[in-house]
Structure 1
Amino acid sequence: MNFKKKLARMKPHLQTETAQTEPPTNHQPLETKQWRDLQCSVIETDQGTVIHRQNTYPLQVAERETLSFSHVFSNWSNLSVHQHPLKPKDHTEPSDLLFLDTETTGLSHGAGNMIFMIGTGRIVGNQMVIDQYLLPGPENEVAFYNYFLKQVHHLDALVTYNGKAFDWPQVRMRHTMLRHELPRLPEFGHFDLLHAARRLFKHQLPSCQLSVVEEEILQMGREEDTPGYLAPMYYQDYLQTADPTHLAGVFEHNEQDIKSLFTLYLELSDRVLGGGKTLDEAFEVARWWKQQGEWRLALHQFTSLVDKGYGNEAVVERARLLRKHVNEEESVKLYEQVYTAASVHKIEAARVLSMWYEHKKKQYDEALRVAYQGLLWCEYEPAKEKAAWEHRIHRLKGKCEHRHPLG
């Protein structure tokens with residue numbers, strides 16, 4: 001690259017003489033009245049400055065007529081399950097939850113990505129208290145995290161939306177960089193509602209973005225909302241101008257995200273505890289119970305789905321649980337249904353039936369017949385699968401010949 005081209009690339013980064021005479025950007029919140037107009041307080045600490053905004057709303061804003069936090073927590077407590085990603089710990093009360101959402105300068109996980117706003121929600125009596133902490137400039141980051149951590153150290157469990165993958169790792173990373181100047185990070189439990197929303201709503205929603213879930217599931221449409229992806233731009237405008245009004249829409253957007261988390265936790269818990277509001281949801285709830293090791297609840301749910309004619313997916317899941325935990329003979333009856341149906345699980349059904357006839361019923365001819373059918377269905381399966389069937393057939397042929405010798 002020649003000198004002219006190098007100079008051209010560097011030109012945007014060179015300060016002109018006029019620019020050098022301009023005063024540097026002042027990150028300090030000088031206009032306290034402007035912050036008050038945004039319902040914010042300017043907090044001066046030994047480490048720097050923090051902007052704190054607090055609003056209180058009746059908890060009924062998040063709760064529904066028949067769906068309250070006390071009702072949902074009581075239902076979780078009455079359900080004899082050891083664990084579930086939405087189940088509170090035995091000692092956890094609604095007032096121990098910390099609903100959290102952050103706004104950052106970008107969507108990456110790199111060290112250059114900074115959190116400039118942390119929004120939290122708490123339940124205090126019959127009130128929903130929403131606190132928002134703003135970083136007024138990078139030089140105040142220690143004060144920002146110190147102040148935030150002092151407010152939340154006593155709480156028990158985070159409730160976020162994609163917080164396990166994004167929000168909390170970002171907090172941990174910044175905390176690690178500043179760890180010598182900050183108190184220890186609390187050990188929280190964590191309810192990440194994105195995973196639950198994806199599991200329950202993936203069949204009915206085009207996307208599980210929070211705004212889509214709000215509108216389609218919670219019936220909570222937003223008006224004149226500032227999109228989250230624009231928040232970094234408005235924050236940069238504020239840093240350049242020291243004008244807090246650039247952040248008005250960001251505060252509102254973040255607050256609405258937190259309000260939605262209250263209602264969404266209740267809605268998701270209610271749907272799981274109630275077995276789902278659609279057949280697809282019911283199937284996903286049953287699979288979730290199975291993955292959590294709660295096979296009795298899963299079996300009950302799959303049985304209900306089979307009775308309602310959900311399809312072979314539920315039949316196979318029920319058969320698997322019966323075979324493993326209850327009654328193998330009853331599971332065989334279900335596998336026979338799958339074997340004779342045009343099901344993607346027909347190879348599994350053939351395998352189970354062939355083993356049943358061979359090892360339990362000692363009907364080697366029938367086991368061989370099923371094994372040949374299983375091999376035919378393996379035309380497009382991996383070579384390892386075909387080899388297993390060929391080995392089974394070879395073994396069964398030997399048993400048949402031993403039982404019915406020639407001559």
Structure 2
Amino acid sequence: MALAYGAEMVDSGRGWLTVVAAFLSSAVTLGTAYSFGAFFESMSDEFGSERGATAVIFGLTTCAFFVLSIITGRLMDRFGPRLVLAIGAVSLFVGLMLTSRVDSLGPGYLTYGLGVGIAAACGYVPMVAMVGGWFVRQRAFAVGVAVAGIGVGTLVMSPLAAALIERYGWRDTYVIFAIGGAAVLVLCMPLAAPPPGDGSPQPSRFADAAHSRVFRRLHLSSFFLGLALFVPFVFVGQYAKDEGVGSVQAAVLVSVLGGASVVSRLGFGVLDRRFGSFRLYRTCYVIHGLSFVVWLVAGSSYALMVLFVLVLGTGYGGFVALGPIVVADRMGVAGLGSILGILYTAPGIGALIGAPAAGWIIDETGTYTWSIVVCIAMCIVSVVLLLGLPTTVDGRLERSANAKG
């Protein structure tokens with residue numbers, strides 16, 4: 001059983017070891033998931049599938065990641081982070097090894113979608129909740145550093161996947177990712193630890209979240225954002241190739257998105273105290289919409305494609321870094337894993353619908369334009385849903401009467 005740490009350990013050096021664990025686990029699991037665009041063309045060509053059908057794999061993975069975070073978040077609250085990381089390591093290894101052996105797209109839905117999806121559900125939300133419980137004064141910055149792992153993973157793994165695929169093929173690349181990714185998650189286990197307290201399990205907060213009107217608005221808003229947000233992770237590389245850009249350069253676009261999100265996560269974590277978490281969070285939603293306008297007018301300009309992913313990465317990084325802070329400000333940190341698990345079901349379902357729907361629209365119309373226009377519309381709806389929520393003068397959501405911790 002993991003050692004129980006007392007309240008005096010809050011904001012201590014031991015907490016920064018949990019930040020390292022969260023950084024690495026989110027980097028390897030989400031980096032693997034978001035590198036799917038590099039595999040897209042190779043798998044589509046081998047299986048003779050259309051864009052929409054292949055995009056379902058990414059949609060299922062992202063949906064599984066977010067929806068299953070309800071379970072993994074609660075497992076972290078109940079049993080601690082090390083068991084959750086062990087489950088993630090096994091799932092990532094088995095899922096990718098089996099995907100490397102599939103002979104049609106159908107089994108890939110299951111092996112990759114569930115394997116990587118479960119691993120990501122173990123490697124992100126529970127670990128962020130863990131970090132949030134270790135800090136008070138430095139919470140925004142610590143969470144920002146932890147979730148920056150997603151950006152670093154995306155920055156590194158998408159071009160790495162493209163290079164490995166060119167040399168070894170997509171099947172052997174999945175084997176390499178399976179072995180390396182599982183090893184990293186195992187190494188994270190001794191660094192992780194339950195947040196300071198009396199050692200008793202964290203309470204379930206499902207009912208509190210479900211009964212909160214403010215939380216329901218946050219949930220619905222993130223659903224509409226999810227409909228748009230994950231479309232570029234699948235299609236921006238293919239879009240670039242269709243406009244004459246080379247395969248590695250195309251994969252670099254997702255890498256640039258990840259790099260921008262790293263800077264954004266750290267930057268918004270620092271700005272939180274000055275401008276307020278919710279004010280910044282809402283601004284990030286606006287930035288998402290503006291980024292898709294850039295994509296709409298990009299055409300064959302690689303410079304504008306890079307600008308698009310830079311702006312999108314800025315908004316995405318802030319959305320990821322500030323989400324846990326906004327929820328903690330409103331609901332408290334007790335049982336934060338279960339609350340975040342519920343919140344992230346919304347973008348997960350959005351991803352399951354959005355990316356395949358975008359692929360279908362592209363296949364039917366022969367152009368990316370209408371998919372991008374729909375993404376802009378979804379971003380506008382997501383921003384409108386965040387208007388009028390109760391905020392403090394310093395730009396945070398008002399603390400709920402039933403907040404805990």
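The numbers here are math on the coordinates, done by the rules we state, and not lab data. What you see is a predicted model, and the numbers here were worked out from it, not measured in a lab. Cβ atoms are built from the backbone, for glycine too; each structure is taken alone.
When percent of Cα pairs over 29 Å apart, for residues 73-288 alone is computed across structures 1, 2, the figure 29 traces back to 1. Work out which structure the value 13 belongs to, where relative contact order in percent (Cα under 8 Å, 6 or more apart) was derived from one of 1, 2. This figure was derived from 1.
Of structures 1, 2, the largest value of FRET efficiency 1/(1 + (r/R0)^6) of positions 57 and 81 (r between Cβ atoms, R0 = 30 Å, to 0.05) belongs to 2.
I have -26500 for helix-only ellipticity at 222 nm (-39500 (n - 2.57) for each DSSP H run of 4 or more, over all residues; to 500), calculated from one of the structures 1, 2. Which structure is it? The read-out comes from structure 2.
Ranked by percent of Cα pairs over 38 Å apart, structures 1, 2 are topped by 1, which has the highest value.
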